[in-house]
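Asks: Scrolling down, you'll hit the structures one after another.
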Structure 1
């Protein structure tokens, strides 16, 4: 049986993945989807990500891929991120 993340686990990993920036993550569509925004300096939105299916993100490998891909997008936009590993949060 494979490991499945709880909704709280998913939200916490998303919130920690984009330090030093502020992240607002929320469950949407009756908790079937995840949406989140990453805010830079002066509360400027530097990334909006919606429509991520929670059932898929409960699998650690899928969530890790989403977070790594999204980190690349943020950094390619000129916003350096702190070091991070999926396992640490």
Structure 2
């Protein structure tokens, strides 16, 4: 099977290790603040994806619609590509 990767997807795949590092930092902060005991998995995923996406979008120096599109792409990418990673961390630290 052949996969076609668009330029938008490639921009996110290039940043995969950076996104994972930022997610791990957010998970560590949540653990240190004992948030993992009180938050649902869905809430944790939403919170982390929002924080990481805003942080990366702010660093991108984009503005207007490009900023919003980039931020939303990162949010969706985290929610789909890192769901299992976040879930495993949440379950192991609950």
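Read-outs throughout are calculated quantities, based only on the coordinates presented, and are distinct from any laboratory measurement. Since the structure is predicted, the reported quantities are computational estimates derived from the model, not experimental observations. Cβ atoms are built from the backbone, for glycine too; each structure is taken alone.
Asks: For which of the structures 1, 2 does the calculation of mean count of other Cβ atoms within 10 Å over residues 56-63 return 16.4?
Replies: The read-out comes from structure 1.
Asks: Quick check for you: by relative contact order in percent (Cα under 8 Å, 6 or more apart), which of 1, 2 is greatest?
Replies: Largest one: structure 2.
Asks: Out of 1, 2, choose the structure whose coordinates give helix-only ellipticity at 222 nm (-39500 (n - 2.57) for each DSSP H run of 4 or more, over all residues; to 500) equal to -10500 when calculated.
Replies: 1
Asks: Assuming 1.04 is Cα Rg over 2.2 N^0.38 Å as calculated from a single structure, say which of 1, 2 it is.
Replies: Going through each structure in turn, the value belongs to 1.
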